[in-house]
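Each structure below appears as C-alpha cells.
FYI, it's all coordinate maths here, none of it is from the lab. All figures in this text were calculated on a predicted structure; none of them were measured in a lab.
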Structure I
Amino acid sequence: MLPLLRQVSDKGDHKFRDIIEGLAKQFGLTDDERKELLPSGVQPIFDNRVGWAKTYLKKAGLIDTPKRATVTITTRGLEILKRNLDSINVKFLKQFPEFVEFQTAKRGDGEIETETETTEEQSTQTPEEILEAAYQKIRKSLAQELINRVMTLSPAFFERLVVELLVKMGYGGSIKDAG
C-alpha cells in the first residue's frame with residue numbers, strides 16, 4: 001500500500017493502469033509473475049493486489065478516485081507520507097474510523113457483524129486469497145473426516161463403497177454386474 005501511496009504523492013491525477021505498471025517495474029516483476037492468475041483464473045494476482053491496496057487506501061481516506069480508473073492522493077495521505085513509515089498494512093489503517101466502518105459489514109436486519117480476527121498472514125492477503133485458503137482448509141478437513149469415518153466401518157462396507165463409487169464413475173456397468 002505504501003508504494004502505491006508514494007506513486008501518487010505528486011498530487012496529480014494518475015491512471016490506475018499506469019500505477020499498476022509503475023509498481024510492477026518498481027518491484028522488478030517478470031512477465032511470468034505478472035501473468036500469474038488468482039486461483040479463480042479470472043485476474044492476475046498482482047493486479048488484484050494493487051486493486052485491493054487502492055480500495056483499502058481509499059476507504060481509509062488516504063487517496064481519492066475523482067473519476068473512473070483515476071487516483072489522486074488526499075491531504076490525509078500526504079500527512080501519512082510525511083511520517084516516513086516503513087509500510088502500511090491493515091492494522092495501521094484501522095486507526096481511521098472510515099476504514100473500520102468499511103471492514104464491518106451491515107446485515108439486512110440492521111445488526112452489525114464484525115470481522116473475524118485476522119492473523120498476521122491474513123493481513124497481507126486479499127479477500128479472494130483468504131476465501132481460497134479457507135475453502136482449501138475446509139476441503140482438507142472434510143476429506144480427513146471422511147477417511148477417518150470410513151476406516152472405522154467394516155471391510156464389507158468399504159468393499160460396497162468402492163464398488164458403488166466405481167459404478168457411479170461409469171466403471172463396471174451396474175452394481176449387480178460389478179459386485
Structure II
Amino acid sequence: MAWWSPDPRGVIPLDGLRVSRSLRRSIDRYEVRVDTAFEAVIDACADPSRTGRWINRDVRDAYVRMHELGWAHSVETWSTDDGALVGGLYGVAVGGLFAGESMFHHATDASKVALVALVDRLRADGADGAGRLLDVQWLTPHLESVGAIEVPRSRYLELLEAALLLPLPDAFS
C-alpha cells in the first residue's frame with residue numbers, strides 16, 4: 001500500500017478556519033453526527049465516478065478495521081429535511097492529531113459543514129484546541145477556501161510531535 005508524505009503538507013490551523021456567511025447559514029440545514037455511519041462515508045468517498053479516486057476495496061477494508069479498533073472516525077452531515085446522509089469526512093485520530101483522509105458531499109456545503117463540526121470538536125478540548133493538528137495532506141482550492149495552509153515538512157514534524165503528546169479529543173473517545 002502506498003504512503004504519501006507531501007512536502008509541503010496541508011494543514012488547517014484550528015484558529016484559522018474561515019467560515020463564510022453563506023456557509024454559516026448552511027450549518028442550520030444539516031445535523032452533524034460522529035461515527036454513526038463510517039462505512040457509508042467511506043463508500044461515498046470511494047465512489048468510482050469521483051475524479052482522482054484512490055479508495056479501493058483493500059484501502060476501504062483497512063480503514064473499516066481501523067474504525068473498529070477506534071483509530072478511524074467519521075464526521076457525517078445529515079439533511080434535516082429528509083434525514084439522508086449528504087456529506088461527511090473521515091480520518092485517523094491519534095492523540096491530538098486528526099489526519100483527514102477524504103470527504104464527500106451530495107448537497108451544497110455538506111462536506112464543509114462536516115469540516116466546521118470537526119474543527120469545533122477539536123477546539124472543544126482544552127485551550128481552544130491549542131497543540132492539536134488537523135492534517136489535510138494536500139492544499140486544494142476547496143481546502144484553501146476554508147483556511148488550509150501549507151507548512152514545510154520540518155515544521156509539520158514539529159507540530160506532529162507536539163500533537164501526539166495530547167489526549168484524544170472527547171469527540172472520538
Structure III
Amino acid sequence: MTYTTKTFNLPALQGLSEKQIKVHLALYEGYVKNVNLIMETLTGYAAYGDKATDGDKLAITELRRRFGFEFDGMRMHEYYFEQFEGEKGGSMESALAKATAEKYGSSEKFLAHIREVAGTRGIGWVVVYKDIVADMIHTTFIADHEVPAEKKNYIDAFFANLNWAVIEKRFDEAK
C-alpha cells in the first residue's frame with residue numbers, strides 16, 4: 001500500500017494565515033512521503049529474513065519508531081484539515097454534544113476545558129479522544145507535531161474555523 005497526499009477544500013480561515021496553512025500542508029506532505037519511504041525501506045529489510053545483521057535489526061527498530069511519528073503526523077494533519085472544510089456548523093443534539101455535556105456539564109465548559117489544556121505549557125497538539133472501551137472522552141496532548149504560534153490567538157482562530165459536523169460524524173463513527 002502507498003499513501004497518497006489528500007487535498008483539502010479549505011475556505012479562508014479566520015485568524016489563521018495562509019502562510020500557517022501552507023506550512024501545515026507542507027508538513028503533511030512530508031509525513032505522507034516519509035510514511036511511504038519507511039514502509040518501502042522496511043519491506044526491503046524483510047527480504048533479509050534470518051540473515052539480517054545486528055545493524056539491520058537496529059535500523060529496522062529505529063524505522064519502526066520513526067514510522068509512528070510520521071504516521072501520526074500524517075493522520076493528525078488529515079483530521080486537522082478536514083474539520084475546517086465545508087460550512088461551519090454542528091448540532092447541540094449530536095452524540096458528541098451529549099457526551100461532552102455529560103462529562104463537562106455543558107458544551108461551553110467542554111470548550112473551556114480544551115482551551116485550558118491547549119493553553120498550558122507544552123508542545124504539540126491537543127486531541128479529544130473517544131475511548132470506546134471505557135465509553136468516555138479524554139482531552140490530551142500529543143507531542144512533537146507542532147508549528148510555533150502564539151497560543152491564545154491560535155486557539156481562538158482554531159475554534160473560529162471548525163466545522164463541528166465533521167467532528168460529530170467522526171465521533172459517531174468511532175466504535
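Which structure, out of I, II, III, was helix-only ellipticity at 222 nm (-39500 (n - 2.57) for each DSSP H run of 4 or more, over all residues; to 500) derived from, given a value of -19500? Checking each candidate, the match is III. When relative contact order in percent (Cα under 8 Å, 6 or more apart) is calculated for each of I, II, III, the greatest value falls to II. Which structure, out of I, II, III, was Rg and Dmax of the Cα atoms in Å derived from, given a value of 15.2, 46? The structure behind it is II.
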